[in-house]
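Novice: So, here come the structures, one by one.
What follows draws every value from the coordinates through simple rules; no lab data is involved. Quick caveat: nothing in here was measured; it's all calculated off a predicted structure. Cβ atoms are built from the backbone, for glycine too; each structure is taken alone.
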Structure I
Amino acid sequence: MKSWTTIVISALLCSLLLPKYAGAQQPERLRYYTRLTQAFIDSWYTPCLGEKKWPVRTSRTEVSWLSGRLNALVSAGLVKKNSQDNDTIWSLTQSGKRHFMPYGDFCYGRIKLHQVTHYESISPELVLINYTYRIEGLPDWAKNKDIRYAFSELDNWLRGIQHTQYQVTIRTAIGGAPKIQSPPEPLNLDY
């Protein structure tokens, strides 16, 4: 029994005292790659609806996807509609102006890296990172069921919060700084 205890204590001490070599650098590298990935996300994607021109005039008999999107914005309190002759005029409400003016679009927060779920160094110059995301500053109107139905990209982003994984590849050129090789790719989108 005494020898078994000695072996366990020795193994614990060795694991605490021995250098971790590459593993000792991994947390710092991972933090660096996480910051690099977040900077890329910030420059790559701004989550907005893409409705940039107001007021909008449509034929009163308009039945396309545009009409559905505009009616969803009405449902969320961002837009009002008025009939004028054979047309419908869609214009921003006071609430719509508040949400539209800072960006020139209806934006629904910022995509932020939530958690790294996988980190793999393929080679000295190539790293793969899988991560989940969150959305900071999500406005209440973005949660409106009609908005989510009419703007499927928004709905996909909301459904994927802290669930959908994205993968990013980071490449370091010889003598260069690490760079994101291509935009993050979703690994498990649920449509």
Structure II
Amino acid sequence: MKISFKVNGAARELDAPPLQRLLDALRLVLGLTGTKEGCAEGECGACTVLLDGEPVNACLVPVGQCQGREITTVEGLGAAGHLSPLQRCFIDHGGAQCGICTPGVLISAEHLLRRNPDPDDDAIREALAGNLCRCTGYQRIIESVRAAAVLRRADARDVGDPRDVGDARGARDVSHDRQEAP
């Protein structure tokens, strides 16, 4: 069966059995191996992706149900070889450990931050309740999400003059105090 959908903003079409798991279509057919398989039963959240903006366990979704829909995987969080602020905060704050749960946790955290730009720790815990991590006590993951929320809010406030897009990387990369080198 021909199935067409968007993955990380790009139109994709594949010929697959409609009951093939979305997880297998992403990893084996499309080569997007960031999404991990942890339990194959929808219990651990390692395979979490966004389907039309909502988190789902890709191990439970038949690819045939994705016709005409939009999927975001962990590869879609950053842009062209650059980590997203959320991904960078996970590295900087030790939220990424062995890497099995990290893609699913990142997707769940992204979903939270899109809905709630200033979550408290309880909201973060609730948003990540479907993601099992065996390596951490979750504190570093919570700190990572909290730091990403602060960073995203700062970026959202610091938009500057809309006519001056500069190199479009963000205000944090631009110095307005130009000093001549000696």
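Novice: Identify the structure, out of I, II, from whose coordinates helix-only ellipticity at 222 nm (-39500 (n - 2.57) for each DSSP H run of 4 or more, over all residues; to 500) was calculated to give -8000.
Specialist: II
Novice: So Cα Rg over 2.2 N^0.38 Å, for residues 106-145 alone, computed for just one structure, reads 1.05; which one of I, II is that?
Specialist: Going through each structure in turn, the value belongs to II.
Novice: Out of I, II, which one gives 4.5 for distance in nm of label points 7 Å out along Cα→Cβ at positions 34 and 66 as computed from the coordinates?
Specialist: I
Novice: Moving to a separate point now. Computing distance in nm of label points 7 Å out along Cα→Cβ at positions 98 and 130 for each of I, II, which one ends up highest?
Specialist: I
Novice: Name the one structure among I, II that Rg and Dmax of the Cα atoms in Å of 18.2, 66 was derived from.
Specialist: Only one of I, II returns 18.2, 66 for Rg and Dmax of the Cα atoms in Å, namely II.
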